[in-house]
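Any read-out appearing in this document is the output of simple, stated calculations on the displayed coordinates, not a laboratory observation. If you're wondering where the values come from, they're calculated on a predicted model, not measured in any experiment. Cβ atoms are built from the backbone, for glycine too; each structure is taken alone.
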Structure 1
Amino acid sequence: MLVQLPITNYQLSITIMTNYRKPRKVLVTGGAGFIGSNFVYHWCKHYPGDRLVVLDALTYAGNRQNLAELEGKANFRFVKGDICDRPLVQQLLQEEEIDTIAHFAAESHVDRSILGPDAFIQTNVVGTFTLLESFRQRWEIEGKSTDYRFLHVSTDEVYGSLKPDDPPFSETTPYAPNSPYSASKAGSDHLARAYYHTYGMPTIVTNCSNNYGPYHYPEKLIPLMCINILLGKPLPVYGDGQNIRDWLYVEDHCRALDVVIHTGEPGETYNIGGNNEVKNIDLVYQLCALMDELAPELPVRPAKKLITFVKDRPGHDRRYAIDATKIKTELGWTPQQTLEGGLRRTVEWYLSNRDWWQPLLSPEYQSYYGQVYS
């Protein structure tokens, strides 16, 4: 007997949108990066009739190989370029008749922002302004269509740090960024919000917790630990390892952004979290156990022998946690992936895709063990 499984609000909304929606022409900035490339694959899978244009400068974390499966498809175009290049942005918006921007492009690594904040201000603030102003001009020329959308993808780090007993960040939590990176993202959030309130332009801001999954650049915590275990290198853990993060599987994040673009209210902010708070050291222990199980020929076993506590980063926020009640109650989205299941899928991906991450291991990584992560 065939059993009919219950249909979630998200699945129902996807079915309705696919059957009745008007095709979109979407510019994805930073689409060759980690979250951006996962979003591009998600969108192409669910909306094959849409036109997708990826704009990416291909800096250290952008990788054209992330989009290799889409090369040559009629509804996909890749453009190498800088979001600060206004003539290029305006040209793309006009010739591709863009009605939707999904803005992922950003300098995103806290440690790099501490060492060199200039690029973060330029890309995250000036670049976002360039996109907003260029999109506003097109939106006004096209009669201020209510179908247009500018999605600005941001981070929970703009809210600062939580104490152990503090409630999670909500959309009304005051901004209190503690690093050049988070300050630059806070500035770009405010710009996106201001363009709605000043001009009426349909902008939406999302603030997400720590993402993980396929195509994650090796300097970040989870891929760093997986790769260092495979190489028999130390697993650097900042401070006492008690810093807490809320982890969100990237496919869940892409589903959330999908529903925000289609049913979110312009001018609003939506927090997106995975409901998976865990201490950094406990996460590392979980990764070590998974690697012991799934990778039989490790140089060092058990992998937890490689854990090495290192000097804490300056201004290291103690805890992040997201209250995702608003997007759940108003838009019907909830995360589907558990941390245990998501970590297993992620470890399996890195074990199966050595040809993706091995070329990314720079001499700096090899000598420094990649001792940087978010």
Structure 2
Amino acid sequence: MGTNLTGKKVGVISAGAWGTAAAKVIADNGHSVTVWDFMEGVVDSINNEHINERFLPGVDLPETLIATSNIEEAAGNKDFLIIASPSLYIMNIVKKLIHIPGIAEGKTVIGILTKGFIEAPSGPSLILKSLEDYLPGFYRNSLVYISGPSHAEEVARGKLTGLISASKNGKNAIKIRELLSSPNMLVFPSLDVEGVQTAGAVKNIIAIAFGMLDALMELSDNFGDNSESLLLAAGLNEIQALGTALGSEYPETFTSIAGVGDLDVTCRSKYGRNRRFGGEIIKDRRIAKFENLDDLITNIDEIGYLPEGIVAARFVHKLASQYKLKLPICNMVYRILNRELQASTGLGEMLRGMDL
């Protein structure tokens, strides 16, 4: 399926791997794309060499994709704006956007690629709700959340991929679908913004647990493929339990590519940063230098890459308490990251006590 749109002006905020991959897909669809990043080296690499050597090496980028370190140039007077900033930084980015032409008048359709939660005055909040509370009122129930099993490395190389375009504004969900759709990019609209966002955030926590289990399989005969499937099934239960508590009314979301599909690829793919981090906790004692989870998040740049599940674990721990939910995998990951529990023993104990 090809896009019905042509020649639109599109801004992409953050030239990380996923932001760059999405920008490439959109540019390949015939649109002019400007991607913003604060790293001058990344901007220069995209403009001068047509590659993103830091975040997406080995992928040639079209000349219709340009980069800038001026956020107004990237976001101003665009037909579409795609925000791909990490959850830790997204609110600070959005605060810079609200007075930019096109956004100030609500003319720009905004899509969000960011996974996770945001700390709001009332506690942890889904990303779209927090951003819609802050952006001009035109965007109330109109932002679009883009999610699904979609590692940037494969998207950028044209591997067949499916995404969900979720919004309470069905017309905007379809507009984003048309912007992104191509023969190798299948995009399906959804109204379930709560379920799709929850799945996109919590699967990163489960993937940290999966990475730990994967590493333990090399050190112990107690775990195998059966154990991994047990973890995946239990993890999906936790995603659905929290998604339902946060307002999802569509159980099919969790058996779709937004739920089980994204969970599976995040846990099993060689590209998965959260799986990698979980493995390093076991093999390299990756968190030994950090006092607790707050210390880990404060110094998260020291990891060298960004496993979003670290931040999500703190928020989900708060939400589980708020909604009185039993989420044993998420709780275990939280306790391990908070240095309350040894990873090598906590995972096995948690799985043996599982109640599906």
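Here are the numbers for the structure shown:
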{"quantity": "Among 1, 2, structure where log10 I(q)/I(0) by the Debye sum over Cα atoms at q = 0.22, 0.24, 0.25 Å⁻¹, for residues 234-329 alone as derived comes to -1.23, -1.30, -1.33", "calculated": "2"}
{"quantity": "When FRET efficiency 1/(1 + (r/R0)^6) of positions 82 and 274 (r between Cβ atoms, R0 = 30 Å, to 0.05) is computed for each of 1, 2, the largest belongs to", "calculated": "2"}
{"quantity": "Relative contact order in percent (Cα under 8 Å, 6 or more apart) - highest-scoring structure of 1, 2", "calculated": "1"}
{"quantity": "Given 3.4 for distance in nm of label points 7 Å out along Cα→Cβ at positions 226 and 290, calculated: source structure among 1, 2", "calculated": "2"}
